[in-house]
Structure I
Amino acid sequence: MEIQVLLKDMVERGAKDIFIISGRPVSYKQSHLIENWGEEKLTPAKTQEMLLAVYALAKRDPKEFLKRGDDDFSFGLKGVSRFRVNAYKQRGSYAAVIRVVAFSLPDPVEMRLPREVLELAKLRRGMVLVTGPSASGKTTTLTCLLEIINEERSAHIITLENPIEYLHSHKKSLISQRELMIDTENYPSALRAALRQSPDVILIGELRDMEAISIALTAAETGHLVFAALHTLGASNAIDRLVDAYPAVQQEQVRRQISMVLQTVVSQQLLPADDGSLVPAFEIMQCNSAIRTLIRDGRTHQIPSVIQTSSAEGMMSMDASLAKLYKEGTISKQTALTYSMSQEYLLRQIENK
């Protein structure tokens, strides 16, 4: 099987993810459904052959993958698309999930990003978290925000990504994009270096551990604008994740630090729409004085209630976003209930005409 033929056909079909896993034909996800590409079931030998062909196409040495058992990287195929690859071993055989990433940067209007999210590009300092489960569109949202800054401000933007998905060109801003394992060893060392590279804006592809979180908070404290992604759903959960990364004796100090530098938490999900496409739903928490007090005092469980009653301050609960999509006829009532944070609150929102 010619790997370039497969990738080209997947792009033409509008596939989002391609699955190369032994025991099943090559599969792909289109909207929220997984389909087979052909009927031939892949053997372990075939998945190994295909994966090594992907490495060759990306001009990347598979040595680290063979050593560790998993690997992330990206590459472009001229005239076709860019691709993000997660290679891994399962049941002793090689496997991969390949995400199709367009050459062009995402359009905020097409992505249905709320005005409150887009206005985050106007911030000059502090920390903004974009959270959500895997494949919820976090990278797309962050890319849109960076591109607005790139087009409107004179700044030095440094991105730390694993891997790089979208390629930015220099416009009003200078953009330095660094990829883990190629341009730098890990997030903490890249973050420490970034602080010596005269940054105005720093993007962190994922906050993974205490050391990276600590440096990111310091960067936000010292007058930089820090955007970061986190794999959790809900603003209160995101704050708890940051705090819980620290030992108990340091958590009170960290809560105070977060309460001072955090500006906004955007939490998002991608939902199946009635027309077969995927649409985003958002929770937006703006750090007003009430939110900062709750963070500092460790009462994050009360944050959802503040979000629900603070729409006038640019906040939006996930359930209010779902109710809006339902009222617009974009998603079904069952989909709204499935993805809701509180079905009781959602039903009240739906019934409130």
Structure II
Amino acid sequence: MKAHFESIAIPSGALLVSLLLFGVFIGIAGANPFEVFASIYRGAFGSWFAWQDTLVRAAPLMLTALCTALPARAGLIVIGGEGAMVAGGFSAALTGIALNGTFPPFIVITCMMFVAMLTGSLWIGAVGALRHYRGVNETISSLLLNYIAIALLNFFVVGMLKDPETLNKPSTYPIGDANMLGAMGSSSIHWGLGIGIIICIALWFLMRRTTFGFGMDVAGGNVRAAQLTGLPVGRLIVMACALGGAAAGLAGMIEVAAVHGRANTSLNAGYGYAGILVAFLARHNPLAIIPVAILLGGIRASGGLLQRAHDLPDATTLVMQGIIFVVILASEALYGRLPWLQPKAQPA
């Protein structure tokens, strides 16, 4: 019980410390911290319109966070969610363009999902393979792959695949209105949110209730012990990366099919990097990623209100995210070192 309490108490305490430091930063910038915090709440959760904006932003955060969380359970630090999302979104757009008008929308959307997930899984699965079989640092390789994916996207949407009608923001041709993911009821919340929640629940079950998930945790805890017990460590690492990459690739497809309707530079919106923070704050638990993604989605949604109400830059929320990330990383050193959170030793 205390072990579970520790996994909640330390991140919660780190979040409070982060808010305190952010309040000091806001005070130095000349604004009232309490008024800014009130505006963040209003912009994130203060109305039904704010909730819709928050939940729309939370959907890709859930999926990109899995790109970091799943490999972390196998002992890897992968930060390539941004690249996998961009690559998955771009490949999904190409699929939608190629199949538009030829097949029914259900078939087109299904193919877009499959291609995006396959692209993302290959993109991050390669990181796991390089790490296990060639000893390449997964953090560096996944970071470099982010830049490669973004460069490829920019090259094609500005070049040979550019729709000449998109002057202000170069983009590919549209996938077609019939192939867009619809909204839930009369709201502006698209079905990508439901897909993200279902994926998180399914992967939580896979990680916590199957032998595959147990083997991944063993490999992440001690590679040598996993090898001595006969576990296929290499296969587990590659599969963990591939699953995480597939989730991030699906996030890119959702952004194309539910938001933009085509591939453009807006796919590189920082969701992959914010997903790293979500994963660490959720302690790499796929189920905990859901509420944490909603919280971070709300923070991102409040940026415009801070700019209008307090004359603060829209990037103020990025400063807040950065502070949270640094404090969360620093709090990792506290696990197992706070005596009042440790289980009592049983008498012999």
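Each of I, II could give log10 I(q)/I(0) by the Debye sum over Cα atoms at q = 0.15, 0.18 Å⁻¹, for residues 279-318 alone, but the derived value -0.32, -0.45 comes from I. Taking distance in nm of label points 7 Å out along Cα→Cβ at positions 55 and 271 as the measure, the highest value among I, II is held by I. The value -23500 for helix-only ellipticity at 222 nm (-39500 (n - 2.57) for each DSSP H run of 4 or more, over all residues; to 500) was derived from one model only; which of I, II is it? Working through the options, I get structure II.
When relative contact order in percent (Cα under 8 Å, 6 or more apart) is computed for each of I, II, the one that comes out at 13 is I. Here distance in nm of label points 7 Å out along Cα→Cβ at positions 95 and 119 has been calculated and equals 0.9, so which of I, II was it run on? Only one of I, II returns 0.9 for distance in nm of label points 7 Å out along Cα→Cβ at positions 95 and 119, namely II. Each of I, II could give Cα extents along the principal axes in Å, but the derived value 59, 53, 42 comes from I. Between structures I, II, the greatest calculated value of Kirkwood radius over Cα pairs in Å, for residues 127-206 alone is seen in II.
Bear in mind that the values in this text are calculations on the coordinates, not laboratory data. Just so it is clear, the structure is predicted and the values come from calculations on it, not from any experiment. Cβ atoms are built from the backbone, for glycine too; each structure is taken alone.
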